[in-house]
Structure P
Amino acid sequence: MRRDVAGLAKKDYDLVIVGGGIFGICAAWDAALRGLSVALVERGDFAHATSANCFKIVHGGVRYLQHADLYRIRESSRERNVLLRIAPHLVHPLPIVVPTYGHWLEGKELLCAGLLAYGLITFDRNWGITDPQKCIPSGHIMSRHECLRLFPGLEKKGLTGGVIFYDAQMYSPARLALSFLKSAVGAGADAVNYVGATNFLRNGNRVVGVEAEDVLTGSKVEIRGRVVLNAAGPWAEHLLKLQVGLRLNRELTFSRDAYVVVSRRLSKNHALAVQARTRDPDAVVSRGHRHLFLVPWRTYTLIGVWHAVHRGGPGEFTVTEEDIQGFLDEVNEAYPILQLTLKDVSLWNAGLILFGHNEREATDLSYGKRSELIDHGVTHGVDGLVTMVGVRFTTSRCVAEKAVDLVFRKLGKEKPKSWTATTRISGGQLSCFDEFLQSSVEKGPPALPAETMRALVYNHGSEYRKVLQYVDENPVWGETLPGSTTIKAEVAYAVDREMAQRLGDVVFRRTDLGTGGNPGEAALRACADIMAPKLGWDQVRVQKEMDEVRTAFPFQLRQRPLEHPSRGGVKS
């Protein structure tokens with residue numbers, strides 16, 4: 001991928017997409033694969049603010065049994081299946097343990113019935129999956145002894161056992177979004193980061209493109225398109241109000257969803273669900289309190305998610321040290337053996353996600369359930385403009401498919417079949433991931449440690465050899481950055497081939513360097529020194545980039561907005 005801002009003004013596109021989060025990226029992939037000419041602009045880095053740092057769970061819809069929401073169960077199970085098939089290097093099954101106490105509503109009886117119902121509803125959850133390691137097993141009941149063997153810190157009094165159900169987990173949401181984007185560009189889409197839409201181009205009551213500004217240089221560009229898709233996430237409504245003067249019939253509300261990364265792995269393979277303090281007001285059948293999840297991820301544990309209704313603008317929310325301490329108190333209350341303190345937290349992630357309607361003082365919150373897809377020609381008499389605001393990363397592909405179906409109708413074209421549910425994305429061209437991983441590690445350069453090769457294959461899948469070409473040409477590129485598994489070639493590749501423009505782009509979204517915690521000054525400096533000559537940075541700029549990345553790590557918890565160039569996150 002090459003960054004060509006000026007080139008955007010040289011074409012008339014079928015579709016211009018504003019917003020490079022996972023929903024906008026999936027729309028670009030779907031539209032390009034179906035033959036439309038597509039331009040995508042993102043005012044920050046791709047997936048930087050509302051996708052990259054989600055909780056990393058690919059939900060199969062089991063929780064929607066409580067709401068009797070069959071539509072969402074089927075949709076989520078189908079999309080989990082799709083991601084396991086088309087991105088086998090980045091999406092993997094995850095077992096989750098739910099302990100049970102007592103009987104009936106809070107015991108194994110109800111959960112067993114739920115698992116049976118879920119199994120019937122999602123009978124085709126493994127359709128088309130040829131890799132046995134990617135199949136989602138049926139859930140099953142656990143004995144009290146099994147629960148305590150896996151999680152000896154569980155409260156023993158009243159423990160009757162538990163159940164295991166299976167979802168999936170993303171190795172890296174940012175790399176998954178980037179794989180979709182690289183596939184879109186490979187299919188002919190033009191995509192540019194750090195280009196923000198500043199206004200809509202109008203011809204009477206029709207939108208015919210966008211005015212945009214290169215955030216890095218200040219240059220202006222007009223991008224013309226027959227349809228504009230506003231996929232700016234929590235900024236979508238703000239953009240409509242500011243630039244078109246449109247107000248939605250129902251104002252969108254958002255939650256600040258956050259979780260913490262703990263710098264040790266609390267379980268080998270299984271996630272644990274523990275009861276939080278709040279309840280689900282929308283549940284048809286309720287087992288009591290909602291769950292918090294302790295999820296193993298790489299060498300870390302992710303703990304979340306906690307929610308707070310956001311009342312301000314999209315760039316105004318913060319997560320403070322006091323917020324995190326309050327959350328740790330709730331976690332320690334639910335699972336006392338942990339006794340987590342702020343020193344255990346290596347990173348926090350947070351972002352704004354579409355939410356349900358809640359009273360201002362509510363503590364038991366109603367979550368968002370359906371993504372929004374709005375044809376402004378119908379709702380406001382402004383043609384050529386569509387807005388899409390998604391809820392979950394898991395369903396981004398299918399929501400984007402519906403948006404592109406609408407784009408075809410607005411273009412007056414017969415819509416071709418979408419192939420994104422069956423077409424493997426960049427890096428996913430492999431048949432059995434575990435075998436591919438083992439073979440790749442064995443065939444890797446002798447100088448590269450096995451853990452480095454493993455990380456390279458997880459991040460790049462079948463494309464990892466493109467990174468190693470740098471090492472083939474110069475063995476120095478095979479050196480790892482201090483204290484990490486990231487090699488210098490990954491940094492160079494991120495700048496040369498993946499449009500990385502800022503230090504945070506590489507640290508948080510192109511590599512594993514800072515995705516679990518602060519890699520240290522030596523690693524940050526080495527990364528910046530590789531990027532500097534490629535991007536024309538002087539030492540003042542290098543220092544500025546390093547300072548901005550440092551603010552992402554505890555314990556420098558300061559008031560900082562979502563607009564920060566290095567970080568962001570959403571619900572998965």
Structure Q
Amino acid sequence: MAGGQAYIEECRRAGVPIPPDWGDPAWGRRVGTLRTRFIIRNEIAEVFAFRSPNGVCLALPRSRGESEPVTALGIICLGNDTATNTSKACFWDNINVTPDPMPSSDNIYRQFRFPFDIGRGDTVPLSRFGGGADLFGGNGVCSDCHAGHNPFIVHPGDAMDLGTTITPSGWYEPLVDPRWPQNPGPTTLLESIRLNPTDRSCLMCHSNLRKIRFPEVSTQLPGYCQTVLRDALGIGFDPTPPVPAATMPFGDIGNPNYQRHIDALITTCNLPPMGTPIRVVINGATQSLPTSDRVVTGGDLGPCTSGDCPIGFCYWRTLHGPFWQRTDSSIPIAAPDYRGSFARIYAEGGRWKWLALSDPTGGPAMPPSGGTAECMVFRNISGIPDPNNCFSAFATIVDPIGTRLTDSVDATVGGTTVNVLSGFIGNVAQAAFGMDQRPDTLRISEEAGRVLLSQRHTDNPPPPLRIGPLTGESWTNGCNAWAPNYAVRDILSESDVQLVPASQSRDVFCFITGITGAWSSTRSAGTLQPFAEIYSGREGDIRLRVFPSDGPDRVGAYASCVKLR
């Protein structure tokens with residue numbers, strides 16, 4: 001993202017109209033004055049419009065009075081070329097960007113951004129306004145408040161209500177610093193709210209047909225949530241003149257029958273951004289250092305706030321071994337005399353948790369197992385009609401002494417589910433080749449309409465490994481009247497494979513559903529461990545790679561990807 005003249009050219013290339021200099025007659029006559037004062041309550045905001053064949057620019061000079069100097073002047077230009085479906089917007093503000101003449105302690109020059117006043121009748125070139133990168137760290141975050149189908153904050157019947165003149169051809173894209181919100185959405189939150197016969201719907205107006213859909217409200221958009229949305233609804237609004245009361249729902253202000261949709265929006269404003277998983281890295285994402293000490297780590301996997309409990313389901317995005325066990329299965333896995341390692345995700349007391357342990361006492365130093373655990377809330381997932389009517393069910397497969405060379409348990413719980421492999425305890429996979437030259441395997445999969453948690457292993461693992469106890473754990477996750485929308489399902493990687501292309505990478509989340517091969521082995525005196533990693537590729541795709549992918553101790557992994565809202 002550029003600033004100055006380079007930003008102007010960037011906007012021009014993107015099909016955004018470039019506004020004339022302020023004071024140029026091309027701005028035309030004043031459209032009017034805003035009745036609502038969302039940003040600066042004690043100043044009036046006039047509205048000027050510049051119409052162009054490829055879009056429109058609106059300017060809002062604000063001042064203490066119509067004859068007083070302009071203290072704030074924001075300009076937003078929207079490209080609206082229906083032939084090319086251009087819906088990009090650019091932002092400018094009356095700020096000076098100047099370097100600090102004194103270097104900071106780390107010898108880095110800083111930039112200061114100060115607004116400048118504009119006298120009535122003054123002409124100010126656009127090049128003097130700050131735009132693009134110049135706005136970062138300035139008067140605010142433009143794309144925080146200016147979110148949704150339309151970049152303009154428009155109230156019906158107000159001066160900016162210019163109808164189709166300011167209607168974008170598609171969901172608008174802000175050309176702003178990449179560290180700012182990129183107009184997430186549109187949201188499908190309200191479609192999932194079950195309404196009673198007397199309830200009213202915000203979607204009667206905020207629809208694709210009217211081009212005024214809501215963004216994905218979350219903690220990513222505090223300005224939109226706390227100012228634009230709450231003020232429009234009259235929540236915390238200063239009712240004293242000259243600031244008017246609420247403006248929404250239009251024509252039916254204060255109607256309690258809209259409360260279900262209002263509550264859903266306000267509640268979701270306090271949650272993490274849609275599609276953002278809760279994430280914890282446990283003993284390193286793909287590797288850890290060998291140690292002779294007993295290492296026990298555990299905790300809660302993210303918050304569980306009102307209206308969002310349980311938070312959804314949890315899974316491994318990356319995983320590393322080694323997984324091994326020397327003590328008898330009669331000794332509990334967390335007991336002081338347990339010798340071995342494991343990593344697991346589990347639910348307890350209505351909360352998702354994680355626990356990893358490694359105890360090599362009496363043997364060589366060993367690296368603790370772990371990986372990256374994530375949790376996705378149900379409301380983020382495509383097609384779920386009611387995020388509050390979902391479930392997660394636990395299944396486990398146990399071989400106490402390692403003599404059940406192939407085994408499976410039925411993890412089916414009814415309906416269509418997303419199936420996650422969550423717990424790796426003991427000797428879950430020790431050999432790259434076992435029975436019938438097939439690798440040891442632990443996985444959760446669906447076969448003939450049934451969900452199976454299965455294991456297969458050799459009775460003759462390579463030295464110094466020996467046959468012994470193993471336990472695999474899984475969770476099946478589903479919702480009432482919902483069938484998950486998979487992008488891919490149970491893809492096997494024995495090296496490095498693509499799960500989804502770049503075009504789908506922002507619309508899915510991916511998780512591990514199985515492991516194969518020598519997950520109990522290590523290389524280089526334990527400093528290199530087997531791992532599976534779901535990661536973003538160089539081209540923006542999502543991939544699954546494993547290590548090692550060659551030799552007698554090679555490994556593999558399975559993964560699936562489910563579509564987000």
Structure R
Amino acid sequence: MSHSITASAQRGAPIAPTICNYGAGHFLTNSKGVFYISKDGEGNDRPAKWICSPIQIVAKTRDERNGEWGRLLEWRDDDGTLHRWAMPLEMLEGDGTDVRRELARLGLQISSNQSERSLLAAYIKVSPVEARARCVERLGWHDGVFVLPSGAIGKSDEMRVFQNSHAVEPAYAIAGTVADWRENVATLAQGNSRLAFAISVAFAGALADITGEDSGGFHFRGASSSGKSTSLRVAASVWGNPSEYVRLWRGTVNGLEGMAVMHNDGLLILDEISQIDPGAAGDAAYMLANGQGKVRAQRNGMARPPQRWRLFFLSAGEESLSAIMARAGKRTSAGQEIRLADIEADAGAGMGIFEDIHGHPNAAAVAGAIKSASDMYHGAVGLAWLENLAANRDQLAVSLREAIECFVADIVPVDAASQVGRVARRFALAGVAGELATHYGLTGWPEGEAMRGARLCFNAWLEAFGGNGNREARAIVEHVRAFFEKHGASRFEFMQATDDQRIYNRAGFFCNKADGSREFLVLGEAFRSEICDGFNERTVKRVLIDVGMLLPGKDGQPTTTVRVPCLGPTKVYVCRYNGG
């Protein structure tokens with residue numbers, strides 16, 4: 001069908017009419033829409049065909065390698081709200097359905113006539129445009145500019161826009177003002193270490209690139225109704241509507257890759273860790289913290305560069321990561337545990353996650369108040385935070401690193417293992433972020449509030465982690481002790497055993513010493529496949545020698561040559577274990 005050029009105008013500034021030749025006619029764009037006008041056999045103009053409501057092609061887009069070309073489109077919906085979309089040109093190399101679907105979803109009115117609908121793709125392709133914009137496939141910092149779905153914050157020599165045809169939809173949203181959020185949400189977090197820390201973590205993701213710190217996560221663990229979800233809600237309110245911003249662990253590791261890219265240099269929030277496949281839980285935590293996805297093939301068979309990101313992620317659930325993996329018969333490694341720091345959600349004041357309920361009758365009432373306030377006021381403070389960072393980025397790096405070093409030096413025990421120091425840096429960055437946000441007038445908290453929350457949460461993590469020592473070393477010792485407790489009496493044969501006392505499925509031999517202690521002579525294969533199961537063999541040997549459980553030979557090597565029944569001279573691992 002055709003559409004009259006006198007159709008009602010869209011809200012917003014008038015669009016200057018433009019004409020673009022195409023085929024045997026031309027496109028006409030004005031404040032009333034996009035039209036196609038062709039000529040009949042006698043050279044007269046046919047009735048104008050209305051294609052869609054007004055849409056402008058603002059710039060040609062391409063990536064840093066001058067590939068992934070696209071068009072930056074701009075239009076207003078029926079409410080006058082401005083929309084921008086960096087559309088990859090590859091999406092037009094079909095029937096254009098996906099393009100029309102996305103434009104319609106965001107309020108562009110499109111003709112219902114198939115012939116006019118098909119002209120929309122041609123209009124986007126042939127419209128002359130000289131302006132250029134650099135497109136990026138992930139949100140976050142790019143050469144000092146922070147790219148968001150709706151635009152970029154910061155100064156750059158060239159316009160930068162987000163363009164990704166395969167992305168998970170970001171959940172950034174704004175409702176209310178910074179003052180609304182500060183006075184109704186942040187004020188209820190004050191005096192509550194877990195809530196203040198969660199908000200600080202929400203700010204911290206954007207500082208990781210500036211300070212050069214690693215990605216990583218925090219997991220609030222606690223019983224049902226302890227307030228875990230409230231901590232996630234206040235953190236989410238920094239960036240968007242908590243009901244939409246908080247995601248679930250449920251899904252595949254591949255799916256988490258897409259979400260991680262969409263939260264690059266920001267905060268990813270995942271609730272209900274018990275819903276993830278127990279067998280994939282450890283890999284998921286490791287992947288998110290390492291900041292890199294899998295290498296995959298492109299359609300042409302060439303390897304596609306893996307997706308990369310920097311982010312902080314918050315998690316919650318009734319179980320820890322190690323408990324989840326145990327259900328699949330897996331044991332967490334030290335690397336996995338330090339990448340997702342487990343924090344007891346209960347703050348110890350008898351009110352679950354709360355320590356101060358701010359005059360409310362009980363914890364449930366203040367949790368309800370936080371939910372209502374965060375639903376009404378969210379997102380504006382995150383935008384203000386990025387504006388402050390972009391304006392001061394060059395001056396921040398040195399002072400922030402110094403603040404992190406001071407926190408770590410103050411809170412990490414002098415005899416702590418390097419693993420503890422690594423996790424402490426992540427807590428420090430969160431505390432520093434919260435203090436900087438307070439300095440910018442965003443939280444309304446007194447100075448030191450964010451650091452107090454980071455300190456208390458770090459202490460809770462350290463206690464659950466098991467103190468100052470190396471977590472992997474403790475795990476190795478615990479594993480070896482468990483092995484001897486389980487098999488010491490059933491799979492180790494007495495050195496003076498008679499033929500009728502031989503052990504089936506033998507792991508080694510034992511002998512009793514004069515001082516009453518017992519030594520286990522572990523055969524090589526049993527040591528490698530069972531004692532070292534799940535750990536690096538060299539590390540196991542070093543740890544067991546250090547704690548005195550493995551007695552090296554006279555030559556200093558981990559094995560000792562001993563004459564054992566039926567086997568003769570054999571290299572064995574001499575282990576001492578008395579059940580302590």
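Coordinate-derived values only; no laboratory data. Note that this is a predicted model, so its numbers are computed, not measured. Cβ atoms are built from the backbone, for glycine too; each structure is taken alone.
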Q. A value of 2.8 was derived for distance in nm of label points 7 Å out along Cα→Cβ at positions 432 and 480; which structure in P, Q, R was it taken from?
A. P
Q: Have a look at P, Q, R and say which one yields -9000 for helix-only ellipticity at 222 nm (-39500 (n - 2.57) for each DSSP H run of 4 or more, over all residues; to 500), as calculated.
A: P
Q. Once distance in nm of label points 7 Å out along Cα→Cβ at positions 144 and 488 is calculated for every structure in P, Q, R, which label goes with the largest value?
A. R
Q | Origin of the derived value 62, 37, 30 (Cα extents along the principal axes in Å, for residues 56-231 alone; candidates P, Q, R) | A | R
Q | Given 89, 64, 45 for Cα extents along the principal axes in Å, calculated: source structure among P, Q, R | A | Q
